[in-house]
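Some structures to go through are shown next.
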Structure P
Amino acid sequence: MKKKLSAKPKYTIEAKEGGLGTFGGVYTPSILTILGVIMYLRFGWVVGNVGVVGSLFIVTMATSITFLTGLSVAAIATDQRVRIGGAYYMISRSLGIESGGAIGIPLYIALALSVALYVVGFAESVVGVFPHLEVHWVGVITTIAVTVLAMISAKVAIRTQYVIMVAIAISLISLIFGSPVESTATAQQLSDLPPKEPFWAVFAVFFPAVTGIMAGVNMSGDLKNPTKSIPVGTFAAIGTGYLIYMGLVIILYTRATPYELISDPLIMRKISFWGDAILLGVWGATLSSAVGSILGGPRVLQALAKDKILPGWLSWLGKGSGADDEPRYGTFFTMIVALIAVWFGDLNLIAPVLTMFFLTTYGVINLAAGIEKLLDSPSYRPIFKVHWSVSITGAIGCFSVMFLINLTATLVALLFVGVIFIWLERRELTSVWGNVKSGLLMAVIRESLLKVSDDYEPKTWRPQPLVLSGSPSRRWHLIDFANSLTHNRGILSVATVFSGKDANRQRLDRMEEEIGRFLRKRAVDALVRVVSAKDPFEGSVNLVEAYGLGKLVPNTIVMGGSENEEIREKYCGMIRSFYEMQRNVVLIHGGDIEKPETIRDMENKRIDVWWGGFKGNGGLMMILVYMLQNSLTWKGAEIHLKIVVESDDAIEEIESNMRSIVKQIRFEAEVDVIPSNGAPFSEIFRKASKEADLIMLGMATPDDHFMDYYESMLNLTKDMPTSVFVLAGQEISFGEVLIPQETMSD
């Protein structure tokens with residue numbers, strides 16, 4: 001059944017009736033999070049530690065990272081409907097469900113810890129005014145209060161933020177019209193002042209102050225028109241925050257000494273025109289930021305649960321309540337996480353952890369937008385266009401700053417993300433949306449194919465087998481043998497020529513899918529191709545001739561031997577055609593190889609190679625037997641190189657030469673030099689290899705008498721162990737693959 005296409009084009013995005021607008025849904029929560037606890041309680045500490053120039057640089061650099069991320073967010077938001085989950089939704093729908101989950105879980109933890117950050121800041125300021133209160137209990141009561149507010153309604157919480165915005169505006173005006181404070185520090189106090197913090201440690205404490213853009217993005221599911229609101233509201237909040245922070249650097253630096261700035265978290269209260277206005281601002285900003293995080297965190301958690309990222313026993317977190325699908329279960333869960341952090345954490349400890357998680361999230365968002373644009377997929381058509389280099393620069397900036405702040409913490413954060421990614425990948429989650437992974441792989445494949453050299457390079461040669469398997473379940477030994485040659489490095493193809501009457505494309509596609517599932521169950525990575533033809537031999541020739549891309553074609557055809565005299569002429573003609581196409585041919589005939597699991601369990605396995613030199617078949621056989629010896633099925637097998645000489649006189653010299661060659665090619669093999677003394681080869685062959693588990697023989701070049709020759713090979717190996725007939729068709733020196741020319745010349 002064909003999949004129906006949507007009647008609506010991708011760029012038509014319906015507005016959510018009754019949703020939040022740009023000012024209330026994006027700008028307000030974003031700017032209130034930006035102008036939050038760090039500004040009121042730690043920004044003086046920042047200026048006191050790094051001075052005016054360092055502070056201006058920190059504000060500019062942090063805001064630049066946020067601005068670049070905002071550009072990437074705007075690009076993704078105007079390409080797709082950003083639904084509940086915000087940043088997680090963007091990443092998962094671009095880079096895939098595993099990448100989205102690997103970032104979404106740390107993002108949720110960061111948002112839950114953000115609640116604790118703002119509540120602890122609020123509690124510190126309250127205790128600073130009312131010293132008889134206990135900071136932990138103030139934090140606990142406040143956490144519960146903001147949770148109840150969020151659970152009542154997101155719209156009610158947003159409306160309370162308008163009042164808080166007015167309080168913050170009044171506090172900033174009071175600060176502007178304030179006056180410098182006279183330092184009361186004694187010489188002893190100045191001498192007891194701890195050494196100033198390193199620049200990047202200060203940056204780590206400040207950076208959460210500019211992460212407010214996620215507050216608006218995380219509310220994406222509640223917006224009336226996220227495509228418009230997210231870019232406009234985000235950039236407006238970033239610009240407003242930057243101007244205010246740059247102005248605050250000058251105000252704080254000119255009105256208080258470094259000692260006052262570092263030692264007094266509420267220094268702004270002393271230098272303001274109306275000091276209590278700062279308290280209103282602190283309390284309003286911390287509470288509004290906490291509300292913003294308690295609104296955003298559960299929505300990310302709800303999206304993770306709905307996409308089955310979380311374990312099954314946490315699936316209840318995906319349930320919503322009411323007409324607006326409010327994540328009340330997730331809100332309660334987030335409250336528990338925040339309460340734990342409030343009880344055990346402090347501001348300077350929580351802030352750097354948040355910085356790492358937010359920088360990781362920002363970096364991956366930039367990476368997603370950059371890759372989408374770089375691939376230039378037809379499906380990625382954002383209204384807000386950003387060059388891929390801008391987004392990649394943002395990603396590099398995020399990850400670089402992480403390493404500069406704290407190498408150990410960065411490695412721990414990346415390891416945490418990596419563990420989650422591997423865990424999700426092993427769960428083999430499926431999604432109905434696409435991602436950029438296929439496009440990225442296609443871009444790499446394209447570049448690789450175009451750069452494949454026309455010149456043969458012996459050092460990089462390896463078998464690229466194509467197995468003419470027929471029914472894979474009946475001829476599994478062919479696939480197992482070919483897979484043993486690749487070591488998961490070469491490209492293995494499994495092909496079937498179907499000659500049935502009802503060989504329509506739909507049935508052939510279904511057969512390909514079934515064969516693919518059959519191979520995956522047996523841990524075999526292979527390309528699968530099923531074609532139809534009236535004549536299977538002619539169809540096989542046409543398949544091999546047409547199969548591949550450019551220079552990337554199978555170089556070795558693996559197939560079963562045939563004793564059927566009725567088809568022998570066509571069979572031998574097919575081998576001759578493969579040789580003329582310069583393909584190597586490997587025929588597997590007789591013995592117990594049809595049960596590879598039996599061979600795998602054997603002890604002291606032995607492979608006999610009847611060798612005639614490096615040229616042609618001899619060199620190819622040596623490569624193939626080396627690959628087999630290092631495979632799972634034939635691991636540790638003894639290799640016996642069989643060489644026939646006319647008399648005993650040549651044995652010593654040949655053995656010496658052969659052992660030298662074996663040593664030169666770093667190959668473990670026994671050398672068996674057998675004198676014929678007039679005996680026929682068939683007699684020598686049967687006597688010498690009757691105890692082997694696998695025999696490798698070279699085949700003559702196909703000519704007009706090849707059918708008679710093939711019959712003689714069948715007679716030679718009748719009632720013998722499994723035999724592999726090898727025909728080197730490529731016009732290359734397989735000896736150079738084993739021994740480079742410069743080594744041979746030595």
Structure Q
Amino acid sequence: MREQFTVIFLLLILGLMTCVNIATRSRKKISRPVGLLLAALIPPVTGNLLIICSTVQLYADIGRYIYFIGMDFVMFALMKFTDAYCGRPEKRIALRNICYALLLIDAVQLFSNIFFGHAFGTEMIEVEGAPYYTFVPYIGQAFHRAVDYGLLVGVMIIFIARMIRAPRIYLERYAVIFITMMICAAWQTLYIFSRAPIDRSMIGFGVFGLLIFYFSLYYRPLRLLDRMLADVASQMNEALFFFDAGERCIWANEPAMKFSELTEDDLEKVPDFLEWRFEYIKDLHAEEWSSPYEIGTGDSKKYYFLDKHTLRDEKGRVTGSFLRVRDNTEEQKKLQRELWCASHDILTGLYTREFMYERIHQALTEDPDTDYYIVFVDVKNFKIVNDIFSTAFGDHALRRIAARIRGFSTENWVYGRLAGATFGVCLPVGEFQEEQLERRLSGFIVSDGNHEYHLLIHLGVYQVTDRSADVATMFDRAYVALSEIDEDYSRHIAYYDEELRSKLVWEQHISTQLGEAIANRQIQPYLQPIVDSSGRPVGAEALVRWIHPEDGFLSPGSFIPVFEKNGMIVEVDRYMWRCACEILSRWSDELPDLFISVNISPKDFYFMDVVSEIKGLTEEYGIEPRRLRIEITETVMMNDGEDRMRILNEFRELGFIVEMDDFGSGYSSLNMLKDMPVDVLKIDMKFLSISQNRDRARKIVQSIIGLSADLGIESLTEGVEAEYQYNALHEMGCKLFQGYLFSKPVPVADFEKYCRDSR
């Protein structure tokens with residue numbers, strides 16, 4: 001029998017050592033306390049093995065010391081393990097320190113038995129015909145048992161308290177270890193009172209260590225996991241259906257039960273329900289699949305996402321599967337709303353500019369055999385609508401325009417809002433009904449019940465000829481076509497054609513060359529004489545001409561309107577002012593009494609301080625301000641009239657003479673004449689030529705000349721081409737004249753020769 005126990009203890013020691021090695025390599029937090037406890041169990045088991053095998057008293061005594069002191073080490077390690085396994089060690093610090101002290105005292109008094117013999121002794125008995133040394137307990141042994149049993153009871157109390165406080169599903173992890181400790185304690189107690197020679201209870205302690213190793217590091221409480229997973233699945237919003245290997249539904253969470261409107265007794269009906277609910281569902285019995293599904297139409301439409309997963313064991317055999325049904329209706333509708341908002345204008349519901357460009361490009365690419373129009377829809381003077389009727393009415397008007405576009409359109413149209421009160425449309429050429437559109441646009445009235453307003457809407461149309469061009473460029477060309485009917489109330493549709501394209505190319509051509517033309521003096525001042533009543537030249541008007549190196553002589557009409565539109569007229573005017581000052585400076589000795597009139601365009605006032613610019617030039621060239629006359633048109637006064645009058649008064653205060661050009665050809669009025677701070681009034685002869693009643697026109701001109709004289713304003717008539725005109729105007733009292741009767745605009749040298757010949 002001693003041989004059998006020897007084998008058993010050797011196997012236990014080997015098992016404990018293996019487990020210690022595994023525990024020290026584990027990364028789990030509990031692994032260190034577990035490894036310590038397993039290592040602590042090896043000495044007492046080894047000591048007991050030595051007792052069993054020994055037939056010599058010395059070896060048996062050594063085994064006793066290893067065994068008893070090793071049990072103190074076991075209790076120390078058991079306390080460490082209990083703190084880590086049961087938690088909350090901070091509440092037992094003081095008590096734990098007392099226990100450690102008792103264990104240390106016990107170990108010392110056991111070791112001192114060598115000297116005092118107070119703890120235990122040994123006596124020889126015969127077991128299986130061989131000597132066996134059993135021990136005789138003394139008072140020190142009683143103290144040892146009290147300490148170890150007392151600490152064991154304390155540890156068991158901690159486990160009991162933990163089992164009471166823990167949820168029921170956690171009971172298993174504490175109960176197994178607690179029961180094992182009870183068995184070991186009972187076994188040890190039975191050995192003490194039985195007086196059996198061999199201590200079999202150490203087998204229980206070894207098994208106890210192995211159980212702790214398993215439950216702490218490897219054991220997974222399946223009931224706990226099952227309960228937790230079931231709780232998690234039940235609390236999920238998604239419907240979950242679980243199937244066994246035979247595709248029979250064995251469990252469904254609460255959302256799944258509500259979705260299917262089935263009870264736990266009807267789980268076998270789940271496959272039939274799913275195939276009915278999702279009419280086009282994939283093979284329900286397929287192992288792995290996922291797919292979106294849509295059910296219903298309109299606002300009641302529902303969106304689902306189904307995915308099925310198959311579960312397998314370690315050998316790859318199917319153990320079951322589960323189907324997840326997720327209702328993502330809100331997500332899909334939110335996504336659709338976001339996509340709609342990203343691609344549609346919020347106010348009108350039409351496409352945004354960027355998305356419309358994308359759709360137009362797609363249409364042109366996918367349908368290369370169809371001719372398309374690009375239409376730029378512009379609501380003229382829309383700011384007036386907002387200013388007069390409020391922005392609410394303006395928004396209503398834009399929505400009405402969008403509704404009309406939808407009403408006219410077919411499935412072949414692409415349309416959207418470009419910006420502000422402009423819209424864009426792309427449609428097949430064959431679907432553009434010009435006459436019908438002209439009729440509807442001529443009577444486009446918007447009403448909100450309280451106000452109504454006739455909107456002037458113009459359409460610029462460009463036929464797509466180059467599909468590789470950028471869509472934005474196509475709309476630019478359609479927009480350019482609008483310039484042909486800018487303020488025309490009788491026409492609403494204009495087309496972009498080659499003539500208009502050539503015009504744009506020309507404008508781009510001369511605009512890019514202006515800087516070089518000024519630097520190389522290709523742009524030159526031509527002077528048209530201004531004469532007095534005797535025909536003697538008293539001054540001239542500086543008029544710009546361009547002697548182009550490639551295009552030859554350019555009349556002002558070919559480039560001045562372009563520069564007035566793009567703002568580059570400012571550079572032209574500044575250059576002409578400097579040229580006039582250079583000429584006047586050169587005339588200071590030979591022609592000191594002559595003046596030059598220079599034009600100021602309306603845009604000059606926006607881009608520079610006109611007074612400072614001209615004043616600086618006269619100072620730079622040493623010219624008297626009266627010799628450089630300032631000529632403005634009456635259109636200058638149409639915007640910011642008060643500011644313009646302040647500027648003209650500044651000119652007059654500095655000594656400049658201010659002239660109003662083209663009086664009678666535009667918006668002239670007596671009120672303007674009354675308030676304008678001018679010195680010279682230039683009367684346009686067109687005032688007489690365009691009238692059907694020449695006698696009445698004559699009387700009006702005579703009245704203007706007389707009235708201006710009474711106001712202290714000098715009269716100058718321009719456009720005089722015939723002798724009879726000159727004589728008639730002279731009789732009316734006009735003092736200064738300008739026109740082809742005297743001379744056309746000529747180069748500076750020719751003008752100087754004209755002046756010399758006239759003297």
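Rule-based calculations on the coordinates, nothing more; no lab input. The structure presented is a predicted model; accordingly, all values stated were derived computationally and were not measured.
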*Which of P, Q yields 55.0, 170 for Rg and Dmax of the Cα atoms in Å, as computed?*
Q
_One of P, Q was used to compute helix-only ellipticity at 222 nm (-39500 (n - 2.57) for each DSSP H run of 4 or more, over all residues; to 500), and the result was -17000. Which label is that?_
Q
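Please state which of the structures P, Q yields 16 when relative contact order in percent (Cα under 8 Å, 6 or more apart) is computed from it. Could you put the intermediate results ahead of the total?
Values: P: 16; Q: 6.
Derived from P, not from the others.
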